[in-house]
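Below you'll find a set of structures to go through.
Read-outs throughout are calculated quantities, based only on the coordinates presented, and are distinct from any laboratory measurement. The shown structure was predicted, so the numbers you read here are calculated from the model rather than taken from an experiment. Cβ atoms are built from the backbone, for glycine too; each structure is taken alone.
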Structure P
Amino acid sequence: MSAVARRIPFIRQWADMTPAERREAVAGYLFISPWLIGFILFFAGPILASFVISFTKWNIVSPPEWVGLNNYRRIFTLDPNFKKAVTVTLTYAIFYLPLEVVCGITIAVVLNQKLRGIGVFRTIYYMPYIVPKVAASLVWVWMLNPRYGVVNTVLSWFGIQGPNWLGNPHYVLPSIIIMALWGVGGSAVIYLAGLQNIPQQLYEAAMVDGANRIQQFFKITLPMLSPTIFFQVVLGLIGTFQTFTPAFIAAGRTGGPLQSGLFYMLYIYNVSFRSMRMGYGSALAWIMSLFILVVTILVFRSSRYWVYYEAERKQK
């Protein structure tokens, strides 16, 4: 074997193996080959292809035409819908994510009480999360109907005239936020698991020291629950920026009145599959991916200031 080939770690490791170890390695690669092939064909391959397509003008029917950075230049300088989609998505994230965290923790604290039949309530709160989003969105569209919807009917009992939830541009985004919060039970279950991992001795020691329930919550519960909150915030950020189904069903393909529900993913869908501008849509998708990556890195960097890890503290 040449000296140049020996410098490659994989080749050097393979050369140092015994025949038995090589057979074992080959068997291992054969066992994982279905996953590797699927990953390359259906995940890594499309990602690389979309990156190349983002520099082209392509409508699927005709061959791609290389345009370089024109798609990206047009997005940032000439596309008003891009700015609208970013504004709607960021506004949704700013309001929905804190509400999701607060509501999820609140429900988890309630479900963590040792009461008879509490398991039934845990199941009830979790059930909306497993309902398909399409079905749930269709039900909410009916419930928010301004004429015969359940929401406005209940409001009329108290003398309140309900708005045109999905027809008024000022209420489209709040309506979608309400629809999303209906499935907060999924997050509540995660927070509940985090609450049940908090040692009970901490609360007993705090009670001996005279701490009340509020002090115990802010001094013990939240710090010990911060790793779970961090996990949910990261997943919530990624999921929030990829919101599509509720917006598509509730606001329609165009994003509702005055495009008040034009989410970023909905705009990518319109550009790619309605206008058949695959290159432009791929560029939009890569911009969103890079934005999510940057925001996620910032959240990870900030975790050192507010996330408490008991294991790391013990090592110190």
Structure Q
Amino acid sequence: MPHVLESLPNGGRVAVIRLRSLGDCVLTTPALAILKQSRPDLEVGIVVEDRFRAVFEGNPDLSAILPPSHGLLRRWRPHLCLNLHGGGTSARLTALAGARWRAGFAHFRYDFLYDIRIPRAQEILGVERTVHTAEHLAAAMFYLGAPRVEIPRARLFAADRPAGPPYAVIHPYASEPAKTWRSSGFCKVAEYLEQSFGLEPVFIAGPGEELSAFARWRTQVGAPLGELKSLLRRASLFVGNDSGPAHMAAAFGLPVVAIFGNSDREVWRPWKTPSEVIWSPQGIRSVTDEQVLEALERLRVHA
């Protein structure tokens, strides 16, 4: 039943399961916007771990933000449960949600649990190229019956901050060494932003990470996601590795310089914002300072 959206009752409830990964959560928001645009009457709930809850806070496309508890999800009484994760936990949540319809991608494990098996995004979109994660997730909405529209930029909503001197946010960490550029390069970037752009560098890191190599500049370690959203909303520029904060910056429309290691640039590049993607065939350690500084200069035209 591909066009299930047409069959949902007025004011029906759709639960979207989105577990794991900051970047995946951010890049789910274009799909949510398409769903809500298609059926403004629907109540849409997102099922997400508490650590990523702030990604969706303030989003007008959502009626509920639910923890990954099958009891709470079942009590919310969704008519449609859409699994966008595909792992064992999300499959179990989908099966126990009590929804009339259960949907997930056909390549997911435990595909027998789904009434609606969503085909490859390439088949839905009519392309054979590699698709971006935002396209992959939005394609599910098209298959379920949402009209084909241009896939929007990701959407984040943040509390306002007092205006102050312009600054750039730099994120020197990533999930693994093969995706992490060297600290000395980020120091060169910070110096260049100060001297050439007139921007104050602000380094950010997650809980348990440390920024002693960048102590001469302003730093934020382990800030809650809500604070990070506010910081990025007011920034003038973002520079960092391929990571969740880069997708957050893109959601606010910031110019982004993203340094890539071993992940697919077509799948994970900054989505719909002025950006420069830097990489080397020999790996991220081979990316030079000059490559990144030249990218900053090219991006200056768009900023």
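Who wins on mean count of other Cβ atoms within 10 Å over residues 79-86 among P, Q, i.e. which is largest?
Evaluating mean count of other Cβ atoms within 10 Å over residues 79-86 on every structure, the highest lands on Q.
Taking Rg and Dmax of the Cα atoms in Å, for residues 31-142 alone from the coordinates of each of P, Q, which one would give 22.8, 67?
This value belongs to structure P.
Could you figure out which one of P, Q the value 8.6 for mean projected area of the Cα convex hull in nm², for residues 135-214 alone was computed from? Display every interim value, and only then the final one.
Working: P: 8.6; Q: 9.0.
Computed on structure P.
Have a look at P, Q and say which one yields -9000 for helix-only ellipticity at 222 nm (-39500 (n - 2.57) for each DSSP H run of 4 or more, over all residues; to 500), as calculated.
Working: P: -21000; Q: -9000.
Matching structure: Q.
Quick check: 83, 60, 34 is what I get for Cα extents along the principal axes in Å, calculated from one of P, Q. Which structure matches?
Of the structures listed, the value fits P.
If you rank structures P, Q by relative contact order in percent (Cα under 8 Å, 6 or more apart), which sits at the top with the largest value?
Once relative contact order in percent (Cα under 8 Å, 6 or more apart) is worked out for each structure, P has the highest.
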